[in-house]
1. Rank structures P, Q by distance in nm of label points 7 Å out along Cα→Cβ at positions 165 and 189 and report only the one at the top, that is, the highest.
2. Quick one: distance in nm of label points 7 Å out along Cα→Cβ at positions 141 and 173 came out at 0.9 when computed from one of P, Q, so which one is it?
3. Quick check on the output: 22 is relative contact order in percent (Cα under 8 Å, 6 or more apart), derived from one of P, Q. Which one produced it?
4. Identify the structure, out of P, Q, from whose coordinates mean count of other Cβ atoms within 10 Å over residues 61-68 was calculated to give 15.8.
Structure P
Amino acid sequence: MDSEEKKKLVAEEASKLADDGQIVGLGTGSTASYFIKALASRNLDITCVSSSKRSSELAESLGIKTLEPENVEKIDLYVDGADEVSKDLDLIKGGGGAHTLEKNLAYRAERFIVIVDDSKLTHLLGDFPLPVELREEFLDEGKKALEALGAKVTLRENFKTDLGNPILDCKFSAILKPAELERIINNIDGVIDNGIFSKEKVSEVLVGTDEGIKRLS
């Protein structure tokens, strides 16, 4: 089973967690897109909120009703992929540049379900560069502060988030204390948010493997 088949497998399984009358949060990226398509095929009476314009456009093209996140008081279920999942279920997200809005939805949701193929599992976070969204006028200052934390920092070229901000991709050798680093980075002047999602917010991880679906919680 290749990685795309594994993504489809967990996306279809996650779609079964949604039910009529719910508010469902939609993530961003290839695995999240499989989830949106699987969700649409169930023809449920649901309303969705999206973490990006492209996910909203996909959902609406498939007949799913969407609302802006600020118009929703609660989210019953949020499903999204991840770029890395540690053994402790901490995450790095933001390869698609939507981590700020993804985190907003994930942390507001009653249940946050992560769907990945097994190539995304790692012992410690850090193999995947950590995305940091920040205001453009703080780019130089932010880059220096992140380098002082031990990161190799590169500007994501020709990219702006849906909020209109640039992203610095930060390569750490290993992230031993994800929650602490998440807090430290978010306290840097100009930073909007970074791509660490602490394990306390994750309800369950569905992992696509050659043997089927593995559940981690």
Structure Q
Amino acid sequence: MSEIIIENLSKTIKNNKILDNVNLTFESGHVYGLVGRNGSGKTMLLRAICGLIFPDSGKVIIDGKQLHKDISFPESCGIIIENTDLLPNFSAFDNLKMLSEIKNTANDNMIKSAIKSVGLDPDSKKKVKTFSLGMKQRLSIAQALFEDPDILLLDEPTNALDEDGVNDVRRILLEQKKKNKLIIIASHNKEDISLLSDTVISVSNGRFQRK
């Protein structure tokens, strides 16, 4: 079971209040959909939960541990935020294999299973630099999933995917929900939000409001 508690979180960049006294709680077994215009604060909240930015004030507490105090980053978290860093001169498998060596929590079978689940060939030697945008997005999703994290933070997870890819991602995320994962999605795709989310949160000018 995972829980994320956001308390009075604020962040200003260049006199623009990106996060404005945000108070939210997220729990396992639920999918939360963040909706709002570009620049409204959706991605910045995900970055704050990941520990990638320091807030001006407030707290992010994950499973009872405060970010930037007790932990530097979430301990079990899969992430897609903006442009996921992929190694262009390596295959899909080799990309995830090198990442797996950081935490040593995923074996080769877990890596291959994640790659296969998003419709890619785990045995292919094709370099990522030759991938289409859709294939890169599929690999980014596999990268978020392969270590079987408790929390998934996904910014536009169906971006650049064709219809089959979109359906694959939706199926995967619903399966992850059944496994009691905590999932937060930021998306402009209204159908994704409608089909996947238990709770929709509207974002405007750094303020977050449950619908």
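Nothing in this text is a laboratory measurement; each read-out follows from the coordinates by a stated rule. This is a predicted model, so every value here is computed, not measured. Cβ atoms are built from the backbone, for glycine too; each structure is taken alone.
1. Going through P, Q one by one, distance in nm of label points 7 Å out along Cα→Cβ at positions 165 and 189 peaks for structure P.
2. Q
3. P
4. Working: P: 12.6; Q: 15.8.
Computing mean count of other Cβ atoms within 10 Å over residues 61-68 on every structure in P, Q gives 15.8 only for Q.
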